[in-house]
Each structure stands twice: as C-alpha cells, then as structure tokens.
Structure P
Amino acid sequence: MTPLRTDIPDRLARTPPAARRHGGAVKALTWAQVVARRLERHGLAAPATDLPAAVSAMCGAHAQVMSAAEASIGVRVAGATRLDVRRALWAERTLVKTRGPRGTVHLLATADLPMWTGALGALPSPPYATGANALMTPAQVDRVVAAVGAALADAELTSEELTAEVVARCGPWAGERVMEAFQDRWPRWMQAMEVATRRGAMCFGPNRGRQTTYTSPARWLPGFQAAPPDQALSTLVRHYLHGYGPATPAHFAKWLAIGQRTAQELFAAAGLEEVTVDGAPAWVVAGDTDMPAGRPRGVRLLPYFDAYAIGCHPRDKVFPGRAGERALNRGQAGNFAVLLVDGTVAGIWHQRRSGKRIAVTVEAFGTLSPARLKALGEQVERLGEILEATPTLTLGEVTVGGHA
C-alpha cells in the first residue's frame, strides 16, 4: 500500500493544483450557478429515479440515525419510502451499511465499495487509536483485522460473538476490557473496528432483534476487492467534486476529516481544473465546468446529518446570516435538520413521531411567500410518505436542541 505523504513541500501546498495542470483562461462561475449544479446532482432540484445511483451521487447517506438516512435518500428519489431503502440495503444489497467519510456510519452504494475501502484504507489510523491513546501495536491491529475478516467471511455476528471469535484467533489480550467508551469499557480489539471497516474486513449486517450484527462486505459484493489506494483516492476526489464541487482542498479535508496538506496532495494528483466562484478559486474535475441554465429553485426539508448540509461549502454562503447562528453547532453542520430554500439554509425543523403520526415543526428564518409555504406543505407530505406516517405541520420556534 502506498503511504500518504504529509510532508508536502510548501511550494506544492501553496500552488493551486489546477494551475500546475491546465493552461488558458480560468472559467468564472457565480455562486447561484454552483448551487443550481449541486441541487441538480443531489436529486434536490428534480428527484432521481435510481436509488443506488442517488446514494452514490451524494457520496453516501449518514446513517447513525437510520430514519435520517431514509429521509435523506427518500427526498432525492422519486416515490421512494423507507421500505425501499431497507429493501435496497438488506434484500437487494445495492446499498451497504458501513463506515464512510469521517469514520461515521453511512449507507453507501455497494458498487462504490472498492473505491471507498481502497481510499479509506489508505488513510492514517484515527487519532483516538494512535500515539499515547493506542491500545495495540500496528502488528496487533493487523492481526485483529485479519481475525475479523476470517470470522465474518460467511457469518453475521453480534459484538459479543465477534469478540469471542477475535479472542480465539488472537489471544486473551484482544478481549481485555481496556477501551473507554460510553461510561463503560470495551474489549481492546474494538479500537481496531474502524480500521477493519476501512480495510474492507467488516460492515454492518441486519439487526438481530435489538442487537447490531457485523458481516463481510464480500457478502454484498461477490469477489469484492479494495481498489488500489492511489487509484481509489483520486477517484474519491473526483467523486466528491462531482457532487460538491467546485470546492477547495480545505473543503475536501473537512469533509473527509484529513489534514489539509494531504488534501492538497490528493487534489494535485487527481487531474482537476481551476475555476473561480464569485472571484474565489476552486476546483472541479477537468472538463466538468457545465452549469445549469436556470437559477437554484425549490424548497426541501433535509434531516439531521444530511449530506448536502455537511458537504457543501463555503459555510457562510450555505448557512448565511441567522442560519449560521441557529443551524450550526460551533461551525459544524448536521446537528440540526434544515429547511432549504433555493439551495440555501433558511430555517430548521424538528419532527416528533407518535405511532403512525409525525408532528413537524418548522422554524423559518424569514417570511415565506405563499408559493414557498405551499411547497413546504408538499415537502411535509412527502416526508410523511417516506417515513410512512401521517404528518402535521406547525410553523414556529424549534425548542429542541441539536442532535448529539
């Protein structure tokens, strides 16, 4: 595996990647054009028809809260409900539940697994598992990853069952309860779970009652093999820019939770083209500079941790004015469900479910025109269809805090 360089020379870090690759005039774009393009590519201007392709285009749906993932996908796919998402995940296996960008749980398109594992497996170990925090040596981590892969090759195991298998293969040290977690202590080997997921040794299986299970990604994608790291990382950069570009290495670094110098190096290797957005430099995949003709339009309700809110930058333009104060948590997006008006955050919302009913409260940061109020009502109805519930809408202050 080719290691990522973090000692990029200052000259390389300062020089825009596209300026080193492309000559000629730099295309000037407006912020409105960029927003219209992102809405179109996310299925938020007009819904998509292919569910796995929609998930691929958004670079995965955050799935720490499954109902939020179902809503994120449903709002982008015409007629899709949470049952369609579950069918794609557990029956058709065109989606897979695993760890994606930032090490967080995502639903990813199964067809993208070689890219994701090749890219994420090449990244440095997460900070909580390195240096003074490390509970295992690199060699022990490798042993755990191999043991996990062998145990899950043709099985769906709970954490307790997987712990027994890893201890049997690695020795008692792997099961020592020394990892601090949620006011408890987990077995030592669990510090390597994220690395094992990144390298393609494990993913989530279907729940067994209330218990989470784990299994092998090869059961989703027969013949599965991680793509070569350099190829996978360049593909991931281009994949990200297709949905979230134009963007900068700093934006990509924040999205993937990597160092900015590493992001600079990856941009430099990916074959990109420089553009400007309202005069500021940014990058797209070489040749991918076409923009929609119309202005961004539409009202959408995006749930907690929606990919558009988390991945789109600059923050001050996506979350302007009051939105930056009310819909961000110390600059971090995703903790609040947001009202999107013409591609810009214009409010927050919250839902409370009771049986087959959901009460939706929307706090808009400005006055909504009659046309937008009508569109908001339609979005609430659509949310009810996705989550298979009867919705009601209340306009007013959201008093519930951000999701942890």
Structure Q
Amino acid sequence: MRVLFTTWAEPAHLYSLIPLAWAARTAGHEVRIAAPPSIVPAVSRAGLVGVAVGRDVAVQQIKQRADLAPWREPGRWPRHWAAHPESLDDGQRAVLAALGDKQVAVAEAMADDLVAFARFWRPDVVVHDNLTFAGPVAAAATGVPALGHTWGSATVMRVELTGLRGAPLDSYTRLFERFGADPQAGPVGWLDPSPPSMRLPDPLPTRRFAMRYAPFNGPGLVPGWVHVKGRSPRVCVTSGISSTKVRPGELPEMVGRTLRALVARDVEVVLAVGPGQAANLGGLPSGVRVAESVPMNALLPTCAAVVHHGGSGTGLTAAAVGTPQLVLPRIPVTAEIGERVADFGAGLIPDFADQDDPEVIGACVDRLVTEPAFAGAAAALRAEIAAQPSPAATVDLLERIALGGPEAVREAA
C-alpha cells in the first residue's frame, strides 16, 4: 500500500503525523510526506521521505491579514466554542471565516504540486492534517479515500465550513472544482489522538477513529542530568516548538514571567527550548537550567509539573506521560486543551486576568507539586491514553479503508 501524508506550516502539525507514518512504514507500506518547502527538512530529520509541494505562504498570510488579528490577540472565547459555535458572536465568527479563507490560500499554494504528485505516485489513501485542505483535494482528484488527522484539539474544527457546520466556503468549493473534483468527497473520517475524556462533541456528525497519542517531539539527545533526581521537585517551563522563535537577547514574556515566579520557590526549574534557541536567550534568572532539543517525552516523566502555553504537542505529551500541567494560554485556540486538562483534574488553568500575576503562577505550581490529587488524575489520563488503539493498530484501519471503500469505513466506525 502507498500512504500519502500531508501537512502545512508548522512542525507541530507534522509531528502529530510521524508515529502513524512510521507505523505504516514499518508495516511494509510505502510512505511519503508532502509539505511546503520549509517543513520538508523536519520530515528528513524524522527519518522519512519528504516531498516539497507548493510554496510557503502561511506566515505571510497570518501577518498581513487584518481580519486574523483577533485570533492572535490575548483573550478567551466562550468555553467549548469549537463544539458549540452558536456561542460565538459576529466578530468571532468573522475570524473563523477569515481562518478558513487563509487555509484555502495555503491549500491553493500547495494544490497544483500535490495533485500532480498524487497523480504520479498513485497513493491508496491520503492522511492529512485537519487544516491541510489540499489533502482532500488531492485524494478526490485521484479517486482515493482521505482521512483527516487531528492534532490534539478537543474537537474537529471545520473552518472550511460556514460557522463550522454550514455550507462549504465558496473558496473551498472552487479549490476542488479546479481539478474536476467533488467538494463533497471530503475526508471519510477523522483520526483522533485525543483521549476520550478530553474530547468534545463535534458540531457535525463525524466518523471519528480513536488512536493512541504516541509522543514525537523531534529528534534529540537526552543529557545525563535528566535521569538524576534532585532535592526539589522538577518543573518544566516551555512555550512549545511553534512559539520558540526567540528574539536575540530576549525571553518570551510568558516564559520570563513564569521563570521569575518559580526561581524563588523550592523547585528545580528547567526551561525547554527548541534547536538553536539557547544561544539567543537573554535575561535568564539565576538557577534556571536550559534544556535545548531534549525530547519532551523523555524530559516530562521526570517532572512534577509542566507550565506551558496550551500547545497540543506539549499538552498531549504531558497527558501521555502523566505529568500535571499549568496552562497559561494567551490566545483563544490554546485555551481548549488547558480547559479539558483542568476539567479532568490533571492540571490548572487560571483566569485570563490572573495569568500575569507571579503569585498566582507560583501558587498554582505549588498546588500541582504538593497535592496528590493532580498526580493521580494525570496518571489516570495517562492510562486512558494507553488504552487507545496504537498507531500500529491504526495501520490496519488504513488498509481496510484503502481496500474496502465506503463499506469498510462504516464497519470501522
């Protein structure tokens, strides 16, 4: 079988696909990962075969579109808004429409190359990141099934649909029509690595296939100090791989504030950063250890707590290894994971107005490392994740869908 994976702009989206891609590869299938040029080197570092398609436009789109500014502004939207879009106001719905149009623009930049490659390589099934609209287009253009792959959000966010559940955006429909494909021939289902307790209902009836979250945080080496138990509980602070573009001599505001709040407490503070970031750090409080390119699935099991921004990679890795979490989301999309972790009892998410208060941050960490209930809930969440079908077992699902068509999808669902 040939399996074509595709993603778009950020390594975090790619990393969520890697365990399933490797599972398909080790099962004997041929695997290709198609992505914009800037992401292909990360595919190679993961030991897989990448195909560069289109051009990089996502960052440019985000920066230049005024209607997307509210998506990157501090604040919180209504709880569980992705599952209940009726709770959004007109301005928030306008932001979602702009997000959909932006993702269509990204897909337009990828589609010609991706469809051409799919027509040449003839995959049996396409697995695409849920925001990579060029994936279902390529599948429809070549007459093979597509499976969406979520990356840890509590529900499947369908920004290609008006209001998350209405008719497809006109720009999305035109993208299919360019290649003589039917826009109704979208993904036959969604692979979901979220544990059941963190899932929200979808606004639409959706075939969702559970899959165990297997952490992949990029390649790296684990230094010896990681395995040495210190006198004080270890606390990891990170802003994730998608937020580690550190300006020389500066710390991200959330990171700096958190570090200053923790160094005065009786904890071992570790700042986790991505490749090449350590040399650019400035204003680092005394006593903070820097972990550069240390895979989070190796570091977090040694930590009593992790403080992060709400990214899915960090949030689900912490859940998978049983580490309590303090989530400090600065933007609406990253609040969702924090809310679900807190609802389960495996972490805390302060009110938005309190996130800038060092005393609140410190008090939350004190609770996470001293109150057994948080560690107990985190262990229960880890067990829930471990009980889901593994990526290796999910390869069997891919085979059945590729060979059996719609009937196989119905049986699997």
Structure R
Amino acid sequence: MGARTMTWEQASARRLARSGLAPPAPAEGAAGAGSGRRTGSAVERDAAGGSAGVRELPDGTPAAVLRALCGAQAQVLSAAELSVGMRIAGATRADVRRALWDDRTVVKTFGPRGTVHLLPAADLPLWTGALGALPAGSGNGGGTLGLLTPDQADAVVAAAADALADAELTVDELTDAIAERAGSWAADPVMEAFQSTWPRWRAATALASHRGALCFGPNRGRKVTYTSPQRWLPGFAPAPPDAALGALVRRYLHAYGPATPQDFARWLAAPAGWARDLFAAQAKADAIEPVELAGVPSWVVAGDTAVPAAPAEQARGVRLLPYFDAYAIACRPRELLFPGQAYERALAGGQAGNFPVLLVDGEAAGVWHQRRSGRRIAVTVEPLDRLPTARRRALEGEVERLGEIMEGRAELTVGPVTVGPHA
C-alpha cells in the first residue's frame, strides 16, 4: 500500500489549529480551560517529548504555546510577545513578560538557526540536547564563523558556563570574565557586526547557548545580560542527543507536518544530508510515517494522519502575523503558503519573517506594519486583493486585539505599506 495523501488545504487546516491560529486557546484558569488540562492523545504526548522525558504543561500558558510552536523567534522581543499573546485568549504582553522574567517558565536563548528565541524552560534540556548535537557549520549555532578553532570554542563555552554559574553579566563584563578564564585572545575585536567589531568569543555565543552554558538574563537598563540556564531550571542538563533529536523531529512534524527532511533542515539551518539520515533513523524506529502532501513525498508522526472533516471551514479567518512568526517561517512549501503575488510582496528574496504578514484563510494575502507613539499604535495593512466586508470587519477585530495584547490603542489604516523589511 502506498503512502496516504493529504491536500494542501487539509495540511493547512491542521497546521493552523496546532499553531494556535484557529480560535485562540483559553487563558489558564478560564472557563472550560482548567489549569490541569494537558495534551491528550498518544501522538501529542509523543510529539511533546517522547523518550526525551519532557514533562507536560498546562494549556493556555505562554510555555504551552511556545512548545506547540517549537519556539518563537525573538530578536525583536515585541514580535515574539505578540506571537505568543495572540494565541491565548485575553493575554497581553505582560503575561509573556511575567512568564519570562518572573515565573521563569519561559527562557530567552538561542534556538533554531542560531537565532534568539523564546522557549519553554521545561524543554530546555531537549533543545540543548538536540541543538548541541548539530553538525559543525549548522546555522550560527553549530559553527563559529571561522574565528575560533574547536579547542578555542570549547574554552569559550567552559569559561562562559563558569562565569555565569551564579551571575547576570553584561556583554562587557562577560568579555572580561571569559578573557580571564580562557585567555586574552578571546577578547580580540575581530568579529564584524553592525559596522563595529565584537570580541572573538562572541562568535561562539549561540554555540555556548546550544550546549547549555548560557541564556539571556533580564536587561540591565538598555544593556543585555547573560546568565546560566541553571537559574531558570535547577538541575538542568542537556538531554541525551539521540533522544532529543528524535523528539525534536516529531515535535516539528506534529506542528508543521507533513514535511520533508529538507524542510526540517532549512528550519534548523542544518545540512540536508544529515536531516535525511535523521529522518531515516526515525522511520526505521517506526516513529514517523510517510504521506504525500500535494504530490510531494513527506512525513508525519506515526499514527498522525487524521485530517479535518471540513478543512476549508476550519482554515477560515483573518490573522496578523508579526515579524518572524513561527507559522510563516516553518510552513512549507513556501509557494503554497505565499501564493502568487504574495511570494514577491511578503517574502524578502524567498526568506520568510522579514515582513509582518496578513494571513487570510491560512495563506499570506498581504503585509502590514505598526508604528507606536505612546499608547497609540498606528497599524497599516496592505491587502493584495480587495477585502470583502466580512473580511474587513474581521481585520478590524484583529487590529483591536493587537492593541489589547500590546497594551495600547490600535488604529487601522488599509493602504500601502511603504517601509521595507525589518522596518
């Protein structure tokens, strides 16, 4: 018997629901939610952690949303706050900040592609176990940009772990601490960055994070700080690499499958051949199974082949995705998620995340931009096609919700977005 088939419409409806872009999850403790609700099916439990031993999380919390998304990219922290907040009914950015800096159920660190992410603190062993096992040269995390030898990289990681064991240090303070422990070469200003030069050790920042040596601490004024993940998760240690990588494959496929090994490799910025071998090992262990998505041989978690009964109805809706939203970055094929003119307008050279995206019925249908002044948030939305009256009303509701999440007063203008990517 051949692999099961799945249409783009069916896959899109599944992904929207699992990425929290169907009706938002109730906040923890809200009517019908219950602080004790947990993921239910065996497929969901396996995708959440499987043999990596990740504990379950209450629904309707920032940590649970981040687990479902496989993290939220956060070099623009306000965008990550919006990504998470829009997926929890009644939540605001304050709830995300509280989870991060007060409750410490969320951690800010370096995730897939070596980029800054918000991740559930409970999942940090899984993430570091998996990302720390990436091949050399994978994204920013598996390599050191040619500025450090392997021995020097190891010395930087060890020095950072020691210096941050019970401290929150600014970049300058950590530079001094690493140079004192590893050698003055670590502080050499040789790394080109933002029309400046950074000390050599910073080429291994993401690598140190992936090995569990550092994560972000609270800002000190306008200065970034780093600290030890032990302070977020006492007893923390990276999970065994094989178990962690297998769990990460299954979690990714649960959220964004059906997907190919190449899709997974692009999401991680890892070699395609390495990803094919990893998928082959998971298939041999009967942890994943093949399906065909829109004519492309792909994979899902074993037993996870159910499709929505009415996918077109379940995918209906208007959403505003901020910069680097996980749905826009992880879902493929790109040409189906960004159909027609959207491929040119809403992507930057084929790269997702650089423009905030207007999502209509699960597909990119325009771009948008926000500009804040005090509590006023001016939101400009540029649809690629005319919005019918019902869609316009839905967009107005989405903009109002954006204002609530960001603790401001949002005002909508429908018209051209004149700024470029990252504006």
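Here, each number is a calculation from the coordinates, and none is a lab measurement. As the structure is a computational prediction, the values presented were derived from the model and not from experiment. Cβ atoms are built from the backbone, for glycine too; each structure is taken alone.
Overview of results
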quantity: Label whose coordinates, when P(r) over Cα pairs in 5 Å bins from 0, in percent, for residues 281-328 alone is calculated, return 5, 15, 14, 17, 20, 17, 9, 3, 0 (choices P, Q, R); calculated: R
quantity: Comparison of P, Q, R - label where distance in nm of label points 7 Å out along Cα→Cβ at positions 89 and 113 is highest; calculated: Q
quantity: Entry that produces 22.0 once mean count of other Cβ atoms within 10 Å over residues 65-72 is calculated, selected from P, Q, R; calculated: P
quantity: Structure with the greatest value (metric distance in nm of label points 7 Å out along Cα→Cβ at positions 81 and 169, set P, Q, R); calculated: P
